[in-house]
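So, here's a batch of structures to check.
Taken together, the values in this text are just the output of simple stated rules run on the coordinates, not laboratory data. Note that this is a predicted model, so its numbers are computed, not measured. Cβ atoms are built from the backbone, for glycine too; each structure is taken alone.
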Structure P
Amino acid sequence: MKILVTGGAGFIGSNFIRYWLKHHPKDKVINFDSLTYAGHLESLKDVENNPNYSFVKGDITNQEEVNKAVKDVDIIVHFAAETHVDRSILDPLVFVKSNVIGTQVLLEAARKFKTRFHHVSTDEVFGALELNTKDKFSHNTKYQPNSPYSASKAGSDHLALAYYTTFGVPVTVTNCSNNFGPFQDTEKFMPRMITNLIDGRNILIYGDGKYVRDWMYVEDHCHAIELVLLKGRVGETYTVGGLTEDISNLELAQKILKIFGLPESRIEFVKDRPGHDRRYAVDWSKIHDELGWEPSKNFDERLEETVRWYQKNEWWWRGIKEKSESIYK
């Protein structure tokens, strides 16, 4: 097959490209990315000379560029998106353009060239859950986004499924929980904590630190997408998560400090951000029951692997972190 990966220079996209080339060495993968602040070709240095990998610089909101890239491919795997909640609060319009209009342009190309389309989305489209409950998000959960980011992703989800219902475009959607692992931008919560500690700085925690997230290792996410592409039912949505729906941001910081052998006094609480969702948790029973997916290792093992990766790969993240210092001190 020939697969077009949008946003392939980003965190999850680059991990997916590496995963796919490893497990499907006969397939060709095209990385279509505009290389914004979140796109780093350095993340794919180990595959850049692979004859089955190629890079095309392009903008998902440009129909001509998208059509040229899509016309000869079998599958579009759509990661490209503005994803950082804090940035969406600063500049919502950028998120609408990229996440809504960009997705529509890609869907129109998929419609024109009769291309399979997989849309990668987030559990944040479902809003927030109450603390101290056992509730979880599923494919049946009502949409209730609370930030410009999640609202723009909700719009793109609806467009993708509308193109399936209205035009018969073979669409699948995954809504995933928070990803972590190698090559994640240092603006994101977990890499920012880890790299701050490496630099001798404190961990910064919003509000009271009791916000709960469902953490999933990025390679497990790649495997979930693989199963949906190979065995999933078109027109369906699959929610994908981890095993950590009861770990708060504060508890996560404490786990990372333990790996470093540092005291909890290295945690610093800062002013909360607007519209901060309290809790996410994902019910992934559908993808487990239909496709046999489940996380491959426990969270603590993956967390330590991730910390060690950042400790060993300063060459990758140092320049990225310096560029973002104007936003995160």
Structure Q
Amino acid sequence: MLAYVVRRLLLMIPTFFGISIMLFCVIRLAPGDPAAVKFGSSSGADGASMDAGQVDKGLAIKKFREKFHLDEPLPVQYGYWLSDIVQLDLGTEMFQPSVQIKDEMIRRLKNVTLPLAAISIILAYLIALPLGIYSAVRQGTLLDRITTVLVFILFSVPTFWAGLMLILLFGPTGMDVLPVFGMHSVDVDGMSGGALAWDWIKHMILPVTTMTYGSLAYISRFMRVGMLEVIRQDYVRTARAKGLSEKVVVLKHATRNSLIPVVTLFASILPTLIGGSLIVEAVFGLPGMGRYAYDGLVTRDYNVVMATSTVSAVMTMFGFLLSDITYAVVDPRIAYD
């Protein structure tokens, strides 16, 4: 196992280079210019000569480009970026050089994105696994058909639409029972510890629900398919023939092996929830990493976009590695030489 992990880690190095080159080229060659966003155009209208203010603006644009190496060829720009990444330096924001991107990302991950993703994943698995098991064991029953229809409806509902509908239903325009924006109320500074925690929980109910339902539907279907395949195996029939109770057969003998397809989902679900929570964070006004990436993309802040994209890519690679390692834990028949 150790040798396999080492090989996978070594293979991540060229994979990372390939991903980073592709991301860098796509981002830098996309329409838009950070200098134009910050300073606007430095040329006079209709080819007119520039006045003193425009000359100063032109000099400011030139210094801006030199500072962030935007005046260099693309390979040279990538070399500067790669040298910083090797030193684990994500750089500073282009428009707020005093802000370290690494510190800002850690703050947003710790305070918003990670708690949101962790709660969503835990709830999704806690609900989806029993639902998938029950639906497989009671295949063809009325309840199985109802849950199947409901799950497919949930899976087909767009995240942004679900979030907006929840806001309309539970927000001020509807029943007005839950807050729909931000992580805390405006009077949070005067709250005690218990009141502060309850206020945070109320603000998280709708975002967590919006992030959970899609994963729940996906995981429950995978669990149902895996369970249906396993309960038809010979060793399950043998366990029943020995006189074991149905509960023991299902939970002890069938469930463990049927978890393998579900384990594979963890590799894609976790990075997606952490790096791709843009829609939920935008709809509910949460200052997380997804919103940070979106703001950087809108303002053409190359440093922010590259940092968030790179972190998401690395998390995805480690997610797949974690998934492969977990295979061996879930199913002892799987071994990596």
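Work out which structure the value 2.8 belongs to, where distance in nm of label points 7 Å out along Cα→Cβ at positions 208 and 296 was derived from one of P, Q. Of the options listed, only Q reproduces it. Taking distance in nm of label points 7 Å out along Cα→Cβ at positions 96 and 112 as the criterion, the top structure among P, Q is P, with the largest value.
Which structure, out of P, Q, was P(r) over Cα pairs in 20 Å bins from 0, in percent calculated from, if the result is 32, 61, 7? This value belongs to structure P. Have a look at P, Q and say which one yields -0.52, -1.09, -1.18 for log10 I(q)/I(0) by the Debye sum over Cα atoms at q = 0.11, 0.19, 0.23 Å⁻¹, for residues 224-319 alone, as calculated. Traced to structure P. With helix-only ellipticity at 222 nm (-39500 (n - 2.57) for each DSSP H run of 4 or more, over all residues; to 500) coming out at -23000, pick the structure among P, Q it was computed from. Working through the options, I get structure Q.
When distance in nm of label points 7 Å out along Cα→Cβ at positions 8 and 104 is computed across structures P, Q, the figure 2.7 traces back to P. Please state which of the structures P, Q yields 17 when relative contact order in percent (Cα under 8 Å, 6 or more apart) is computed from it. Only one of P, Q returns 17 for relative contact order in percent (Cα under 8 Å, 6 or more apart), namely P.
When percent of Cα pairs over 16 Å apart, for residues 120-199 alone is computed for each of P, Q, which one produces 63? Here the read-out was taken from P.
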